[in-house]
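**Student:** Below, each structure is written out as structure tokens.
No lab work stands behind these numbers, since they all come straight from the coordinates. All values derive from a computational prediction rather than experimental measurement. Cβ atoms are built from the backbone, for glycine too; each structure is taken alone.
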Structure 1
Amino acid sequence: MDKVLFLSHTDEGGDLPRLGLEALGAAQELAQALGFPLILGLFGKDTGPAAVQLAGTGAQRALCVTGSDFADGRYVTDAAAAEALARASGAAIIIAPGTSRLARSLPGVAHRLGGRVDTHGSCVDAQDGGPTLTRWFYRQRMEAKLRRTQRPWVILLDSGCHAAHQPEGSPPALEPVPATVPAAQLRTRVIGFRKPKAGVQTIRPDAKLLFVAGAGWTKKQADGKEHVGDAEKLILGFLAATNASLGSSKSLVDQSSEGQAVLGFMTHLNQVGQTGSTPRHPKGLATCCHGEEPHVVGWRFVNERRSVNLDPSCGWARGKADVLYVADAFEVVAKLNALLSKG
């Protein structure tokens with residue numbers, strides 16, 4: 001009988017990453033739907049804390065590769081641990097979270113195992129007695145359903161696509177699996193992490209609110225002048241008060257290459273839609289955006305969409321926003337910041 005393997009690394013504290021809990025829930029549902037045994041596989045410096053999060057899965061076995069060599073994200077050690085767990089499990093279907101570590105290493109592992117790999121999955125379910133993967137192409141404009149005959153089939157799932165597993169009961173006992181890496185292959189060393197300063201960080205995938213700025217922030221205002229400096233203070237003040245994530249329309253980030261005034265903290269990494277990202281925040285607030293179709297497509301996974309725009313005929317007003325505020329974004333955000341500062 002085929003088996004389903006849930007495969008993940010642990011974080012610095014030995015816990016599963018948030019995306020790992022989502023992938024675990026998907027693997028558990030898939031195994032139940034197919035009637036296949038579920039096997040759990042973890043690797044990292046310490047896997048003990050993560051065992052508690054595996055409670056209630058009904059897994060047949062729980063395997064682990066533990067050691068200081070597997071603490072940091074490094075291709076050679078991550079691939080060695082994942083390969084050892086996959087071979088020990090004998091699973092035909094491998095479900096893993098699409099973290100940066102696994103996205104780098106699992107394609108190589110699939111090749112070593114003689115299998116196939118698919119990334120950026122949004123759903124995996126049982127159809128006609130076998131697993132079917134759903135994923136988006138062309139920046140979430142086309143949806144496809146994939147099935148493969150090659151085994152093992154390695155599937156990496158994106159975040160926000162499945163409910164996270166909720167642990168219940170006693171944790172499973174972890175079975176150690178040996179995985180050795182020759183010293184000659186340990187040429188890469190992780191010496192530390194560099195993170196943006198707290199005041200500079202604007203991309204927050206786990207934020208409850210997505211605040212998107214459009215090109216209108218840098219245009220001439222009612223007095224005939226540009227107020228880019230004021231715009232920067234208002235937006236950064238709102239982000240600091242709400243801990244929201246910052247997005248941008250394509251037209252705004254493209255202004256830097258056109259010699260126009262830009263927001264100093266805005267980069268192409270903030271772009272949403274039209275070859276940009278497709279965020280999955282519960283709520284979104286668009287300001288000075290015109291709701292062009294490619295931009296709106298990038299919002300398809302945002303549950304509640306609101307917009308502030310002086311133009312009552314903008315794209316957001318044409319059925320693309322749940323609520324449209326016809327107002328000056330400068331005045332609205334300034335008032336919001338004042339209210340938020342009062343607690």
Structure 2
Amino acid sequence: MPPRDPENDKQPTHDVDNGVSGTGPAQDLTSEISAESQESVQEFLGEAAQQNQEANAELGGGGEDAGRTTTGSAAEQPPNSEPYISFEHVYKSFGSLKVLKDVSFFVMPGETLCILGRSGVGKSVSLQILMGFLRADKGEIRVAGENICGFSEAQLQAIRRKVTMVFQNGALFDSITVGENVAFPLRERGDLAEDQIQQVSKGLLEMVGVAGMDDLLPSDLSTGMKRSVAIARALAAQPEAILYDEPTTMVDPLMGHLLGELIARLKKQLHLTSIVVTHDMRFARKLADRVVFLHESEARFFGTMEEMDASQDPVIREFLQLDELVLPV
């Protein structure tokens with residue numbers, strides 16, 4: 001999105017895909033944005049949506065049927081298409097501690113995969129391997145059609161421009177304001193005018209529900225607000241995929257609900273591929289096209305939530321039953 005030329009102001013821009021009619025996840029992402037920033041953010045998101053749709057199409061996915069399993073098991077890759085992200089027989093150990101053992105799963109373009117399991121089973125480690133922060137001991141990890149195992153740091157940086165991560169703690173820059181945190185990826189582009197950077201960063205913050213907090217420092221924010229700002233900063237990079245590490249941990253139920261709605265809307269309207277690490281089954285049910293359940297270092301289950309509910313595996317049955325327990329008041 002180069003600096004705006006007044007002569008081109010009447011040219012049509014790419015619209016953000018608003019999904020189907022109705023409320024909830026299909027609501028326009030920019031409907032809550034102030035008039036001052038709305039046009040810039042709509043153009044910015046429209047550019048991202050088109051980019052992601054084209055990237056997904058190259059892999060043979062991301063169309064109208066993205067996320068729908070029509071035949072066979074959901075663990076079977078759809079014909080004539082390639083996953084956006086895949087783990088193939090991945091192993092990872094820290095000394096004598098085996099964290100991942102022969103783990104395989106995939107997420108198709110434009111879909112959301114939820115990684116489930118109790119604490120310490122390798123959920124977050126899987127994301128760190130995908131981002132190249134950790135190296136797998138064995139196996140193959142593919143991202144956007146490329147096997148990233150053995151990639152140099154420079155090659156991994158190119159992958160990180162396509163795939164970004166929202167960390168549990170937000171991983172915001174503590175010494176600069178919230179607005180400057182979101183503006184950082186926009187400045188790195190080097191092709192935006194300052195007024196556009198300000199409008200887009202302000203509008204993205206409004207879109208994720210933290211309007212008016214531009215001048216605050218991250219230390220002034222609650223945990224949930226930090227997560228929202230981290231999502232805004234991730235969107236400023238115009239990624240093809242976002243990895244979310246436990247987005248609802250240590251946030252109140254209302255903020256958890258709002259984050260879930262936001263993640264669902266981003267997937268629908270921007271054609272984003274997503275992986276969500278969570279222990280929250282209700283959250284997973286809202287978002288997941290497929291789920292992978294990690295247990296004792298292994299992928300105990302991979303498929304749809306419906307297939308998981310029907311599983312007779314005693315470990316999975318116990319996990320689901322414990323999740324249904326309600327503590328007495």
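**Student:** Out of 1, 2, which structure matches -11500 when helix-only ellipticity at 222 nm (-39500 (n - 2.57) for each DSSP H run of 4 or more, over all residues; to 500) is calculated?
**Tutor:** 2
**Student:** On Rg/Rh (Cα atoms, Kirkwood Rh), which of the structures labelled 1, 2 is highest?
**Tutor:** By Rg/Rh (Cα atoms, Kirkwood Rh), the leading structure of 1, 2 is 1.
**Student:** With distance in nm of label points 7 Å out along Cα→Cβ at positions 178 and 250 as the yardstick, tell me which of 1, 2 scores highest.
**Tutor:** Top value of distance in nm of label points 7 Å out along Cα→Cβ at positions 178 and 250, among 1, 2, belongs to structure 1.
**Student:** If we compute mean count of other Cβ atoms within 10 Å over residues 210-217 for structures 1, 2, which one ends up with the highest value?
**Tutor:** For this comparison of mean count of other Cβ atoms within 10 Å over residues 210-217, the top structure is 1.
**Student:** Quick check for you: by relative contact order in percent (Cα under 8 Å, 6 or more apart), which of 1, 2 is greatest?
**Tutor:** Comparing 1, 2, the top value of relative contact order in percent (Cα under 8 Å, 6 or more apart) belongs to 2.
**Student:** Can you tell which of 1, 2 yields 0.35 when FRET efficiency 1/(1 + (r/R0)^6) of positions 42 and 154 (r between Cβ atoms, R0 = 30 Å, to 0.05) is derived from it?
**Tutor:** Source structure: 2.
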